Structure formats: structure tokens, C-alpha cells
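Structures follow.
Derivation of every value follows stated rules applied to the coordinates shown; laboratory data play no part. This one's a predicted model, so the numbers in the text were calculated from it and none came from an experiment. Cβ atoms are built from the backbone, for glycine too; each structure is taken alone.
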Structure 1
Amino acid sequence: MIVPGGFCSIPIEVADHQRIKIWPNTRFGFKWFKEAFTWKDLVKNSVHTIACQSIDLKEPAQCFTAANIYDEEDSIV
């Protein structure tokens with residue numbers, strides 16, 4: 001779980017072989033973001049706006065911002 005303003009590191013092997021899913025803090029009452037990212041998707045844009053549907057479908061979807069931080073001098077990127 002990543003709190004607002006917090007961050008989470010993704011192990012390189014996971015980032016290289018699996019897609020990354022984002023889910024807001026469960027206290028907020030939202031579902032998983034429908035799309036999954038690869039690490040290449042994340043480095044294309046440093047900030048991503050994601051919209052997550054409310055668990056209670058009577059409530060509107062909520063937009064969240066996800067940002068990435070990486071070493072731009074790393075030859076892999």
C-alpha cells in the first residue's frame with residue numbers, strides 16, 4: 001500500500017518480467033486501475049493520471065496521479 005505522497009520501489013526482476021497494477025488505498029473505496037503498466041510504459045512519461053472506479057457504483061470514479069523516479073543515466077532506460 002502506498003499512502004498519498006508516498007512511494008514504493010519495484011524490484012528490477014518484477015519490473016522486467018511482469019506488468020505493474022495500481023490500486024489506491026483500500027480505505028478510499030476504489031477498484032484496481034484497469035490497465036497494467038510495463039516499466040517501459042512508466043519511463044515514457046514521468047507522471048500518469050489514473051482513474052479508478054468506486055466500489056460503490058453510485059459514486060464517481062476518482063483520478064489519482066502516479067509518478068515515477070528513475071536514474072536517467074542508467075543505460076537500461
Structure 2
Amino acid sequence: MGADPDAAYNENQAATLLGVSVRTLQAWRVRGGGPPYVKIGRAVRYQRRALVTFQQQNTVTSTTEADARRSRS
């Protein structure tokens with residue numbers, strides 16, 4: 001059985017799922033470009049569904065494709 005797509009992940013859990021540091025998530029929140037999140041008070045939560053979608057949208061098949069995406073942003 002798969003994980004609940006509506007599960008709310010904290011920063012540490014989200015960073016682990018994406019394979020990035022918590023600092024990277026924080027930088028993305030400041031600059032934009034990262035996965036969507038919910039902020040309630042000081043708590044930041046990421047919906048699993050949004051994290052998986054973010055991964056899918058940023059999946060590339062070659063370094064050429066990655067470079068092309070990077071130059072467009």
C-alpha cells in the first residue's frame with residue numbers, strides 16, 4: 001500500500017524525500033522555485049502529493065536537458 005498523498009511532511013521529512021538539505025528547502029521558500037508549502041504560524045508543512053509532483057516536474061533524462069531547464073529559469 002502506498003503512502004498517503006495528503007500526508008503533511010515537516011521540513012526534515014520533505015528534505016529527506018527530495019534528497020536535499022533543509023537549508024535548500026528554506027532557500028527555495030525565500031527565492032521561489034521549490035515545492036508549494038503551507039505555513040501555519042511558524043510551522044511549515046509540505047503535502048506529499050506536492051513533493052512527488054515537484055520531483056516529477058524536475059526529472060530530466062540528460063545533462064543537456066537539465067542545462068536547458070536551468071538556463072530558462
Legend entry - For helix-only ellipticity at 222 nm (-39500 (n - 2.57) for each DSSP H run of 4 or more, over all residues; to 500) computed as -3500, the structure of 1, 2 it came from: 1
Inset, instruction - State the single structure among 1, 2 that was used to calculate distance in nm of label points 7 Å out along Cα→Cβ at positions 21 and 45, giving 2.7. - result: 2
Legend entry - Test item: FRET efficiency 1/(1 + (r/R0)^6) of positions 13 and 29 (r between Cβ atoms, R0 = 35 Å, to 0.05) calculated as 0.60, pick one of 1, 2: 1
Legend entry - If relative contact order in percent (Cα under 8 Å, 6 or more apart) is computed and equals 34, the structure in 1, 2: 2
